[in-house]
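Read-outs throughout are calculated quantities, based only on the coordinates presented, and are distinct from any laboratory measurement. In this text the structure is predicted, and so the values were computed from the model without any measurement.
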Structure P
Amino acid sequence: MSTKELSNKIAVVTGGNSGIGYATAKQLKEEGATVIITGRSEDKVKTAASELGVLGFTADASNLKALDALVEYVEKEVGKVDILFNNAGIFAPAPVGQISEEMFDHQMGINFKGAVFTVEKFLPILKDGASIINLSSINAYTGMPNTAVYAASKAALNSYTRTAATELAPRGIRINSVNPGPVQTPIFGKTGIPEDQLSGFAEAMQNRIPLKRFGQPEEIANLVLFLASDKASFITGSEYNIDGGMNINPLLG
């Protein structure tokens with residue numbers, strides 16, 4: 001990217017206090033954007049915002065009142081928004097037959113409802129020509145065991161993105177989905193799976209990726225930044241797999 005490609009742009013990153021959101025917020029700021037990050041934990045948001053040198057606001061994406069408060073804060077602090085990165089998401093594995101209503105509502109509430117209503121609430125303060133990027137997952141397509149609800153939430157998000165792209169086009173607002181494969185982020189550590197099981201899982205997963213490694217949050221951020229920029233001005237309603245080739249090689253062992 002050229003120097004300060006996003007100067008004078010206003011960017012909001014939900015779930016920006018760790019992982020892909022944090023890496024993206026960092027790069028957006030480095031490219032000259034004014035950045036606001038959100039997250040559910042006040043302490044984590046405060047710490048991350050201070051480390052990044054950006055604005056932080058505590059908001060749970062699944063809570064519509066919190067989203068109203070966020071939009072009000074953003075408009076008051078920085079005005080209208082050019083870039084909205086819908087990144088907040090959770091991963092809670094459970095096998096079919098052991099899916100609780102609470103777990104279903106929690107994942108769908110943040111991953112799908114949260115993303116949809118973040119867009120709904122921000123639309124009045126999005127500039128014409130703004131860019132929305134939704135963080136999805138290749139899980140939408142993989143049929144990976146124990147991810148039925150997570151995968152469904154991401155498949156729903158991708159479908160929503162396509163329809164929204166058609167409807168938002170008259171305002172010049174672009175909306176796209178990014179489907180990462182396995183990325184080294186704290187999301188897996190929050191699942192409650194014991195450490196030894198996690199490392200075994202990670203090793204097995206890595207062997208199935210043609211590039212033989214997990215992605216880095218910064219690599220996903222690079223793609224988000226491209227989609228946020230004017231270089232992607234003719235791209236909307238698209239999905240990008242960024243997974244080291246995993247999705248095209250389901251039988252690789």
Structure Q
Amino acid sequence: MINVIIVDDEPLAQDVLETYIEKIPELNLVEKCSNALEANDALKNHDIALMFLDIQMPQLTGIDFLKTLSHPPLVIFTTAYPNYAIEGFELNALDYLLKPISLERFMKAVNKAMEQIELQGRGSAAAGAEGEEEPDFIFVKADKKLVKVNYADIIYIEGLKDYVIIRMENSRVITLQTMKSLEEKLPPGTFRRIHRSYIVNVDRIEAIVGNMVEVLEKNQAKHLPIGKNYRDELLEIINKNRL
């Protein structure tokens with residue numbers, strides 16, 4: 001959930017924004033503020049990620065209020081005056097909505113905010129994991145034990161009803177789980193789903209032959225079908241490394 005506040009001295013404008021916010025499940029309206037002082041208290045008392053901020057308000061304008069904040073949340077300005085747009089963006093406002101605000105324009109601004117918040121979350125996760133190496137193996141349950149499988153040893157994975165077969169150079173591991181659940185655990189940069197029944201180790205691809213992926217299994221060419229729903233993503237990877 002994304003905590004948001006509305007800062008606007010016009011009750012009607014507050015109601016419009018509140019109605020729009022209620023239509024988006026990811027948004028949680030924490031407080032409606034009529035001026036900058038109320039907004040300042042809200043920011044101190046709650047973890048606010050997004051602020052809808054009116055510009056023309058008594059005592060302190062939205063722009064002047066934003067200048068006082070050392071660590072402001074994401075800001076979407078709401079105003080009836082287009083001449084403040086440049087100054088608003090100079091303050092790193094995420095968007096600038098002109099009243100009357102349509103639902104379509106509101107959703108466009110919110111989608112932009114959600115993308116930004118997601119990127120910030122990824123950055124924080126990456127910073128927290130800095131220095132930690134990702135494991136290059138996975139444990140799978142097979143034959144009543146947990147078997148360690150190194151990613152580099154996997155040639156391809158084949159789905160067979162409720163089982164998957166992990167095929168390697170000189171062995172295979174059969175485990176009870178779905179292709180989707182296993183796919184979610186594999187590093188996406190190394191493994192690629194090419195068919196509803198096949199996941200391939202991209203490093204093990206020898207060639208693309210028509211609608212088939214060629215790999216080497218026990219030193220013999222093995223051809224795996226490429227499903228039409230997966231072809232474009234696979235070719236995108238191939239084309240990035242094509243001469």
Structure R
Amino acid sequence: MTRRIVVLNPKGGSGKTTVATNLAAYYASAGLATALVDHDPQASSSRWLRKRAVTTLPQIHGIPAFEKNARVTRSFLMRLPHGTQRVVVDTPAALAAQDMPELVREADAILVPVLPSDIDIHAASKCIADLLLVAKVKRREQRIGVIANRARRNTLALTALLRFLGTLEIPIVTTLRDSHNYLRAAEQGVGLHEMKPYQVREDLATWQSLVDWLELRFADGAPVQAPTPAPGLEAAS
């Protein structure tokens with residue numbers, strides 16, 4: 001069954017592309033047929049995808065949804081390969097509230113990356129309000145999960161973020177470290193799970209809680225097994 005994950009936060013710099021690309025790489029490395037849909041005109045996810053070593057890394061089907069080509073119909077551009085199991089959607093910054101319903105209508109999960117700062121928490125509160133009130137995402141469906149990005153534990157900003165989300169009954173599904181490994185992964189077109197395990201061990205633990213939350217929601221049957229780096233991937237560093 002195809003499951004769609006939308007990564008969304010209208011505020012730029014929240015880490016949407018980092019989450020989207022690493023999540024797509026995770027699922028592809030775990031053996032699931034994966035597609036990465038890039039709605040962002042900056043095309044960061046698409047550039048990352050072009051950097052992947054096609055001969056050694058699991059294939060991810062890319063869809064440049066931001067493209068406008070008169071020679072290609074929209075439905076043709078957005079088509080998924082037969083048997084696609086996971087679709088990860090990277091959304092643009094400055095996304096208008098009225099555009100949210102179309103993007104999240106078929107989403108099985110909506111991930112909102114948030115930096116733990118006053119400005120970002122305020123932006124996230126509006127984003128979540130728009131999801132609930134404009135996009136009509138029902139709270140009882142529990143489709144929304146927040147990712148605290150580049151967060152440091154036991155800080156006032158993170159405490160404020162937790163307090164705010166508690167009032168909305170929206171869970172923080174994981175807290176991602178402020179790690180240079182994400183920059184290195186982006187430069188090479190790989191995901192953390194495709195890098196040398198000893199280099200990313202601390203980061204991988206934070207991703208497992210995210211994947212566990214997603215797969216518990218999907219409940220397709222057998223749990224997704226965490227990918228094990230293949231010998232051909234050991235060169236990624």
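With volume of the Cα convex hull per residue in Å³, for residues 79-182 alone coming out at 184, pick the structure among P, Q, R it was computed from. The correct label is Q. When relative contact order in percent (Cα under 8 Å, 6 or more apart) is calculated for each of structures P, Q, R, structure R comes out greatest.
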